[in-house]
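Below are structures written as structure tokens.
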Structure 1
Amino acid sequence: MRKLVDQPSHKAEHSPLLRSEKHESAIRQVSGSARYVDDIPAPASLCYASVGVTNVASGTLTSLDLSAVKQSPGVIDVITISDIPGHTDIGPVFGGDPILLDKEVKFHGQPVFAVLAETQEQARVAATKATMTFAEAEAILTTDEALAADAKVRPTHEFGRGDVSNTLQSAPLTASGHLSVGGQEHMYLEGQVSLAIPEEEDRMSIFTSSQHPSEVQKLVAEVLDVKLHRVAVDMRRMGGGFGGKESQAAQWACLAAVFALRTRRAVKMRLPRMMDMQVTGKRHPFENDYEIAFNESGKMLGAKVTVSGNCGHSPDLSDAIVDRAMFHVDNAYQLGDTHVTGHRLKTNIVSHTAFRGFGGPQGLIMAELMMDVVARKTGLDPLSVRKLNLYGEENGTVTPYGMPLEQDILADLIGKLEADSNYWQRREEVKAFNAASPIIKKGLALTPVKFGISFTAKHLNQAGALLHIYTDGSIQVNHGGTEMGQGLHTKIGQIVAHEFGVTLDNIEVTATRTDKVPNTSPTAASSGTDLNGKAAQNACITIKERLAAFFAEQFNVPAEDVIFAA
């Protein structure tokens, strides 16, 4: 068991916790000196890669002539899927994501081949010169078409409790409807980019813009048919991610690495913005249906909800995304007897992927829609309906998927917000304004949110940190999280500074590297600070315990009396 080690929070006046600190890269970012992958000084041997893509959404490749590509100025090498030395499927969880097209066309814009040239412009021009023919097939593009064809990337999931069918038949009031939730482009400022540099002893260094360096390491190693310890991935910062670089940054690192292995030259692959938007996944569009039962007072008695995610051509992360949508259809409300169904539908479009909320918003909006429908049907105030159905002691605190909610704070929190915001007074003012304004209308809402933190795949809820203390008292820390503008490195630095009772300028958080902290989880699921911050704190406490024991022996004092402070 750990010894007690004094925490300096109540003694160190300069502790950076509970204070606003500027982002560790703020000055570099506003001055343009922050280094992203595309800013890394070019190695002497650097060359550039691009891809040629399909112009049909479904079918079979019948012929491919690359002679014009190979003869294009500056071209060094051209590869197809048959030239990949190792694994050709780079699906992050389940299979279905070929690194390049094999025979079957899965979506419009699918990479067919890759080309390497002396300059970026030469690579991109050469990639347009292939002659390809396809035997086209009818494409499935919408959720309705996928449902009709029973096309799914993963099996349908269901959960619930109670007899919803009987509740719907016997309820005083019922309603049903449909809601379409559109997709969304991530629009990160820095596009997809990777740099592969072959090292001595058959090692490969990868510099990439990725939320999941360990996955990039794993997939690069598998594609090259080498062990993971031969691949080191470095990720200092991203120019935004939003989920779009959790699983889909790896393909470009893998292609760059294959060329680097074949030519023994450094290779950079950066997608132009239009291609980036064409070949990478988006937020999942959903088509959702509901049937609800309630009474005249606005109390929910039951709900039957179906969420149908358009996942694209492969599973990618869709299983967990649709699950999370299902887990959020109740939001903060006790729905009564409930049955939730979640379809993972397969279509001939780019495989959709993680996006802020990870399916949660597409499910949560269903709960809010149902509350609004009840309010309109009964003529009650929308906030009153929401308050009546909140999870709590009176309504119950167990979700439709069987999870008990441990904290009952919603009613008190909303009551305080009502009072502090003058909600009811302002609502009357809105009503008066709308009555007098025939065209311009105003609205006012107070909406609770229950959001699931952490990964539904429990083994991903882990992190590591490596901490060095130097003889001048300065500290260097490396952890498994990635910095994409959210300030994670700053927060980790604050935690370490607090633990040792030193100022933040004594802490340096270095680039995320797979050869420093291995086997990391992606920075996602609203868990980056919680997981990596705790890992960094654990590293601090481990070192403090060792030092406390050493100084206790050296100075003949109890270890508990050793204080860490500047």
Structure 2
Amino acid sequence: MPSGGETLGPARRTWHWRVIAVLEPSNAATYLVDRHVRRGAGERVAVMGPDRSVTYAELAQAIAAASAGWQSAGLRPEERVMLYADDHPDLLVALLSAMRYGAVPVPVSTLYTSDDLGRLLTDSRARAVVTDEKHAAEVKEAIGSAATGPITVIILSDTEIELPAPARILLWKDFVSQGHEVGPPDESTEDSPALWLYTSGTTGNPKAAMHRHGSIRFVAEAYGQGVLEIQPADRCLSASKLSFAYGLGNSCFLPLGAGATTILDPARPTPQNLLHRLLIHRPTIFFGVPSVYASFLRDESIPADAFESVRFGVSAGERLPGELQRRFQSRFGVELVNGLGMTETLHVFLSTRPGHAQADSVGSVVPGYDVKVVSEGGSPAEPGQPGTLHVRAPSAATGYWARTAATRKVFEGEWVNTGDLVRQDSSGNFTILGRTTEMIKSGGLWVSPAEIEAHLLRHPTVAEAAVVGIPNADGLEKPVACVVSAPHTEIDPETLIAHCRSALPAFKQPRQVLVFDALPITPNGKLQRHALRTAATERLKTTVPA
């Protein structure tokens, strides 16, 4: 039968043609870096790190060499590369080179334990891990416990480690100089898989949100250039790291998309460490979560002119209390642009605008996005009435990897259910009222109460445990443990806090332990978390520690 769907008959011949859309190559790595070199901006500084600065031309060359390294290492397009290292120019090269090659980088936080990392390696089926000398031991333990096939470990240092079979190791300097011919970028389209980002989201179980190459360009232009108006002369410093959607956008997509400079710092984002970068590199835009801004206010040694070079700060990741916003601007003279985003949309989609700060508001919709507020009954909420926020996002993930039920729950056709309870005023500005779930957002990171409760129950003195979020002195939610003692035992709160510190990352550790005779329950035996939260707040009488 002829091609094109020809149908033959005795009286006539009919042709049926199917039109197939062909997407143009749209590799995000070439958009972020090579595009500026082609436009004559190759000598502009792209990255400032702790030990060196890198121009756009040098960055493009390093990314191309590393992409050839992925080919030599036997990685195939769309296979996953897990990134588990502190922020550094080489880590950025590893991430962008994987995308240039057509692989899928999966950045994960170094706050995760080796057990956490092992589970993520198993879930993602990663075929390579990029780490640094500081975290090589955790990677070794994770590979030993993970159900993975052959895996390659690339270390961003000159120090080798022994790894369990069938893993093999490559030092970064060898990885980027294996002599393989540098090929052209992978012909990724807008819809090709670009990267995965793990989120705890609304269920507490880590899920990989799968993002496309086209989404990266969209957030860079819609928010970075459209709202923040980032210019090539800007220098961007983010307290949030590359392993988080917010930090990845702040330190990679937004500055590089605009041809600006990003400042990478491997150190923990303490006020003193960030002060050092503020004074040395003189950023013009600073990105942080509210917890970071609160930490600056608590540190009385930070000078009032610490943010002298900063045009404005950006806050997202958790609710920004209006009083915290006012106190920060009063002390440091820096306006905070407040936004709302989520891992599933890659970056911010609601935001105030520079020069128009609004306390207790996340502003209005970023151009290119659509939102709707849905009442409890499922109908559109009237202005001023609370409802669940949904967003139609060109930068939305295509779903969660291997999580069909969770995908259907959050990705409702072309709409994403954010799980945020909001109120919209008549001017189109939004106020965040809280979460529709019981998850706790501590330090800008989602915390599952169930995970902390499970660890508390491993202690022999604990019979029952429940964790709730209670605001600290800055109005930021922190986990508080409420426990009931086992028979014939006595609970020592400090012992339980130490018990949690021994196994849980800092952002998951309860700030206080409260002992109850019994936990409040419903008639059908379910825990009444709202009643427990009220009782715990009354018991504390003062706010919880930072």
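Of the structures labelled 1, 2, which one yields 41 when percent of Cα pairs over 29 Å apart, for residues 194-529 alone is computed from its coordinates? It was calculated from structure 2. When relative contact order in percent (Cα under 8 Å, 6 or more apart) is calculated, the result is 10; to which of the structures 1, 2 does this value belong? The structure behind it is 2.
A value of 82, 74, 48 was derived for Cα extents along the principal axes in Å; which structure in 1, 2 was it taken from? Working shown, then result.
On the way: 1: 82, 74, 48; 2: 83, 68, 52.
Corresponding structure: 1.
Taking FRET efficiency 1/(1 + (r/R0)^6) of positions 34 and 226 (r between Cβ atoms, R0 = 25 Å, to 0.05) from the coordinates of each of 1, 2, which one would give 0.65?
On the way: 1: 0.20; 2: 0.65.
Value 0.65 for FRET efficiency 1/(1 + (r/R0)^6) of positions 34 and 226 (r between Cβ atoms, R0 = 25 Å, to 0.05) corresponds to 2 out of 1, 2.
So distance in nm of label points 7 Å out along Cα→Cβ at positions 250 and 442, computed for just one structure, reads 2.0; which one of 1, 2 is that? The value was obtained from structure 2.
Kindly point out which one of 1, 2 the value 15.2 was derived from, the read-out being mean count of other Cβ atoms within 10 Å over residues 66-73. Mind dumping the intermediate values first?
On the way: 1: 15.2; 2: 22.1.
Derived from the structure labelled 1.
Taking mean count of other Cβ atoms within 10 Å over residues 90-97 for each of 1, 2, which is largest? The partial results should precede the final answer.
Working: 1: 18.4; 2: 25.9.
Once mean count of other Cβ atoms within 10 Å over residues 90-97 is tallied for 1, 2, the winner is 2.
Of structures 1, 2, the largest value of mean count of other Cβ atoms within 10 Å over residues 394-401 belongs to 2.
-9000 is what came out when helix-only ellipticity at 222 nm (-39500 (n - 2.57) for each DSSP H run of 4 or more, over all residues; to 500) was calculated for one structure; which of 1, 2 is it? Structure 1 accounts for this read-out. With volume of the Cα convex hull per residue in Å³, for residues 258-321 alone derived from the coordinates and found to be 158, which of 1, 2 does the value describe? Source structure for this number: 1.
All of the numbers you see were taken from the coordinates with simple rules; none came from a lab. The model shown is predicted, which means the values in this text are computed figures rather than measured ones. Cβ atoms are built from the backbone, for glycine too; each structure is taken alone.
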